[in-house]
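Student: What follows is a set of structures to go through.
Values quoted throughout were computed directly from the atomic coordinates according to the rules given, and no laboratory measurement underlies them. Since we're looking at a predicted model, the values are computed, not measured.
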Structure I
């Protein structure tokens, strides 16, 4: 199964990383239209902090239900929301090659997440 993990500071001026390298990432359950950066960031599943880049890694298995229960409870967004964002992140990671560094961005016009591999 492919997932995104924190990849550290991405090197672009607008990048930020508050998540330790290697932490499993999800997507934000809530996205606002302000300049806070939530519309262009992953969320760490342990720290619940944000990063603008994620590296695609292959892992043997992960229990998304248990992880969603934990993330949902700690974040306050609930298990269903956390599960939906984890599934979406895994599906997105599957579109890229292992080792790719990817930046998410929320497409407000189409109400969906988009992803770009770094160059």
Structure II
């Protein structure tokens, strides 16, 4: 069963969004942001916590045209939302050490505007 779940996750993983050096395109309906947030929450079951954090740190998105945001502010907003979902998943699964690592990485240190 675990192998099937791993295979399904690998097939559903949005690799093109996670590994592209290009900015993630603006999506007026925020479906891409929702997909990335859902990926982050599920990825902790199949990827190392540090790898998930690394991927979140490298995601960059285009500005939200409908909201007049800059690319930097749109990126910070997405990078703030993704660790929140990961943290919630760690709490739900009582994964305290990984939650502490996430908190350390995204604590309110002001780096890149990311705060957890």
Structure III
């Protein structure tokens, strides 16, 4: 395995806190036992490679990740709804973008029939 072993103990990566190295490796990267702290009641155990933690590929447990995806989808749908309201009031794409804090192009995307509200 690699000569360099990162000490991630008690460091936070997203909502995960690295607790202990497991001694196992994934493609040369140490697997760490972590605890998810995204909510007060979560505290789920997660195993993640040091590489995935440091690069941000894994930031929380799967349950919390799913909940995050749903909330992002809800936010996108709310943004799209507001953009439609503004367009119906006669706002230009540039003005809609200014009101929503997005670019004119993003405002146009929000109002497109091909726009998907997936996370």
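Student: Given a computed value of -19500 for helix-only ellipticity at 222 nm (-39500 (n - 2.57) for each DSSP H run of 4 or more, over all residues; to 500), which structure among I, II, III does it belong to? Could the numbers behind the result be given before it?
Tutor: On the way: I: -7500; II: -19500; III: -13000.
Label of the source structure: II.
Student: For relative contact order in percent (Cα under 8 Å, 6 or more apart), which of the structures I, II, III scores highest? Before the final figure, lay out the partial values.
Tutor: Numbers: I: 28; II: 23; III: 16.
For this comparison of relative contact order in percent (Cα under 8 Å, 6 or more apart), the top structure is I.
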